[in-house]
Structure I
Amino acid sequence: MTSHPLPSVAVLGLGSMGQALAGAFLGAGHPTTIWNRSDGKGDGLVARGAVRAATPGQAVRAAEVVVVCVVDYDAARAVLDRAADDLPGRLLVNLTSDTPERAREAAAWAEALGVDYLDGAVMVPVPMIGTPEALIFHSGTRSAYEAYEPTLKALGGQTAYVGEDHGLAAVHDLSVLDFFWTAMHGLVHGFALAASEGVPAAAAAPYMKTLAALLTSVVDGTAAEVDSGKYPGDLDNLTVEAANVRHIVRAAEHRGLDAAALRGVLTAAGRSIDLGHGADTWSSIVEGIRNPA
């Protein structure tokens, strides 16, 4: 496997994300070959200079770096099986989201073929692909990542290598999205609570932004406490904060809103308090999360 300033790339799968990935490679000047299972996709990419392959094998043979982005790992494997004989000597990058376990299974399959393999996770929506702000995780063969890092960064300026364990990109993907979707639920739930008393979401939005900034400010400190297992309760404590959550649950249910997620927060807090963390900081709720029984 060789590296030069503009390696050739193949993109297998032309859903909206696959087309964005191919477009970013083209925009960065990489010779790009595309393939899709069904016809009718990629005409715009061809007009920009991409080459359409008739088969996955044909696409793979034209490239140094092969990127697959399809609906799931079963679909990815079905595509790659058709090109298995052509993959050795190339870098295979799987940007199909799934679990860490599936990523490691895919890595074992690639290793058996003698193929350098990176598993990845795209953390931004389609319009952000190729921008300096786009975050994409990669994990797997370090030497392969380093050899083609400039190529992979064509997809996003925040592209990050997170380790040799092929499952780590998926771990980062799931943990970051866990935070994101829980926060998004809280945002919408808060708007719904305000609206139940006639307060428009737009009126509450500026104050949501203020609290979002506060949330950002505590990320590093919370990470340090979770990693160390030390939760100094000198500024707040779990018992008091759980009482605040209980008030929100009561108000939400009184207004006919679904408060199941917040009740889950209370359950985890209660476990942590039972474990002796009532006087510790809010971060100690992690103990209740880690001990669900």
Structure II
Amino acid sequence: MSKWTTAKMPDQTGRTAVITGANTGLGYETAATLAEKGAHVVLAVRNLDKGKKAAGQIAHRNPGANVSLQELDLTSLQSVRVAAEQLKSNYDTIDLLINNAGVMMTPKSATKDGFELQFGTNHLGHFALTGLLIDRVSAVPGSRVVTISSSGHRLARSGIRFDDLQWEHDYSRVGAYGQAKLANLMFTYELQRRLQGTNTIAVAAHPGGSRTELTRNMPPLAALLTRLVEPLLAQGADMGALPTLRAATDPGVLGGQYYGPDGFGEQRGYPKVVASSDASHDTHAQRRLWAVSEELTGVTFPIG
């Protein structure tokens, strides 16, 4: 079977794609490729100056690209609500919502709403944004919500720490990252269950080992090991974005699937359907996480 590349992407003309964290790394490559294929791409970014620079680079790379900006700070539920209202005002339909932005292995800190930073940014911010936009997404046939997880979700071997969700005790930046990425997968699987019977599907993807600035907060030892193995295992952001792009555009994708690289340890290569941990498929925990997320964000989904 031939490898999936962007050459196999269908034309995206007429589609609107909202991509969080699209000013750099995987998000930027995802946005640039979708724009090249004709989509109207909305860069949902925290820093508008960086967003403008990225939009300019995309326009230079793809003359005639249709790119716009939306300010969005996932560490603030108020910012998420404002962004969602602006997006709903600007777009009657959203074909692709790509929950890409994230932070990785940060020192102990909190979002503006007091949530552990990685869980609050990577999961709760995207949970709220998706819930506030789902009516625009589900209004168009063939629409998709694509959420980016990580092979790091396997670090959360015991599942979600419901007894200490915000890591107020015994904080581990590695453990908290694993929990946040596990939450991304559990959110996708539960969202897909609630989307049954609609025109929309929920899909997850992970980039494998990609050379981006996401690793800047790694603990010193982990950062050293990453630098040592990077030449062997890591790949560029253009390759790392392929699982996301396939999940977003391949006509053969099914709701609830998870895409990642096909190489050794899923660290590099071309996108294929991959498996996730047993913990990610715990339906009771998925529903519990959903209920907790609704309570913490104040956002409920008008579906399911």
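Quick note: the coordinates plus some simple rules give every number you see, no bench work behind them. Note that the structure is predicted; figures quoted are calculated from it, not measured. Cβ atoms are built from the backbone, for glycine too; each structure is taken alone.
Computing volume of the Cα convex hull per residue in Å³, for residues 25-104 alone gives 92 for which of I, II? It must be structure II, since only it matches.
Calculating Rg/Rh (Cα atoms, Kirkwood Rh) for structures I, II picks out I as the one with the greatest value.
One of I, II was used to calculate Rg and Dmax of the Cα atoms in Å, for residues 17-160 alone, giving 15.1, 49; which? It was calculated from structure II. From I, II, which structure was P(r) over Cα pairs in 5 Å bins from 0, in percent, for residues 145-272 alone = 2, 8, 12, 16, 19, 13, 11, 8, 6, 3, 1, 0 calculated on? Among I, II, the structure yielding 2, 8, 12, 16, 19, 13, 11, 8, 6, 3, 1, 0 for P(r) over Cα pairs in 5 Å bins from 0, in percent, for residues 145-272 alone is I. In this comparison of I, II, the computed figure -16000 for helix-only ellipticity at 222 nm (-39500 (n - 2.57) for each DSSP H run of 4 or more, over all residues; to 500) is attributed to I.
Given a value of 18 for relative contact order in percent (Cα under 8 Å, 6 or more apart), calculated from one of I, II, which structure does it belong to? This value belongs to structure II. Structures I, II were shown, and mean count of other Cβ atoms within 10 Å over residues 89-96 at 17.6 was computed from II.
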